[in-house]
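Multiple structures follow.
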Structure P
Amino acid sequence: MDITPEEAARTLDQVRETRRRVLRAAPPTFPAWYPVVVWGFVTGMQFVTEVPSFRWLWVAVVALWAGLAVAVFTFVREVRNASLRPHSSVMDPWAWVGFTGWLVATCLGSVVLALWFKDLDLAYPRTLMGVTMTVIVAITSPPLARWMSRRTARRAETAKR
């Protein structure tokens, strides 16, 4: 079977276009709900350890840990069973640098907020910090996941052909 150079080029262009569409349609790099659940866990732990009149402390701690374990199991299963998952060789390393920066910023932000709330003499400063950071993470993690996916798709599109 002989293929002309024009047919080969046309077929290769079709493969590249299909790859581009698949990468653009792929789900985000990570499920955006997961960091929200982790911050919810942190907030819950802050609440049950900071509020002195909480009577069911150990029950709440066990329930929080069980909830986190379910979330981790669900996260691993969801990521492992994702139908459209880019190979690690295609992942944009700068996307992970951005994720790491976001993670460091949220952690440092939580410390700053907790100290600030404590200096303001607010009741339950760590719990307030946890609630505030959970809201911030809930707002920022979906755009972060989409940004990481777009960077990965763009990197695959511009890779050497």
Structure Q
Amino acid sequence: MDGNMLEQLIERYEMATFSVNRSLHVILRDRMPAQLTIEQYGVLRYIESRQLCHSSDLAEFMCVGKSAITAIVTRLVDKGLVGRKPDDRDRRIIWLYLTPEGKRMVADCKAAIGRMLAGYIGYFEEKEALGFIETYEKLAAVMAEDERRNRE
């Protein structure tokens, strides 16, 4: 790919990404329950996808420090959405899990977000939507691999 084409693609990507992220942030914020931030929802979704996880897993996933995750998790524990339990074999290890209320909150938010995204995805033909998602997942995988290599 020549330099001019690459530059044009980067410009288009930056503008589209900024526009989509800004719009999604506003839309998601409006669909979050009043007591939940988008970051807290991200933590809940991560825990839901793993059933159990450690704070260090969350910090790595969210690309933030462990102290930031501790603050977010503490707020979620205080709200009754996340629980902490020590590992049976090593009491130094603390597992995070969703409480029944946390599971309900995630299900409600997922349903609202799903309805909203379905409206946008509905503008595309199935083949277009599938191609977009596969390409976006490939970008995410390449970026995650690059990030992993840079940590080593």
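Thinking of P, Q, which structure, once Kirkwood radius over Cα pairs in Å is computed, gives back 18.7?
P
Out of P, Q, which has the highest value for relative contact order in percent (Cα under 8 Å, 6 or more apart)?
Looking at the calculated values, the largest one is P.
Out of P, Q, choose the structure whose coordinates give FRET efficiency 1/(1 + (r/R0)^6) of positions 97 and 121 (r between Cβ atoms, R0 = 35 Å, to 0.05) equal to 0.35 when calculated.
P
Given a value of -27500 for helix-only ellipticity at 222 nm (-39500 (n - 2.57) for each DSSP H run of 4 or more, over all residues; to 500), point me to the structure among P, Q it was derived from.
Here the read-out was taken from P.
Supply the structure label, taken from P, Q, corresponding to distance in nm of label points 7 Å out along Cα→Cβ at positions 41 and 81 with the calculated value 2.0.
So the calculation was done on P.
Values in this text are rule-based calculations from the coordinates and carry no lab data. Since we're looking at a predicted model, the values are computed, not measured. Cβ atoms are built from the backbone, for glycine too; each structure is taken alone.
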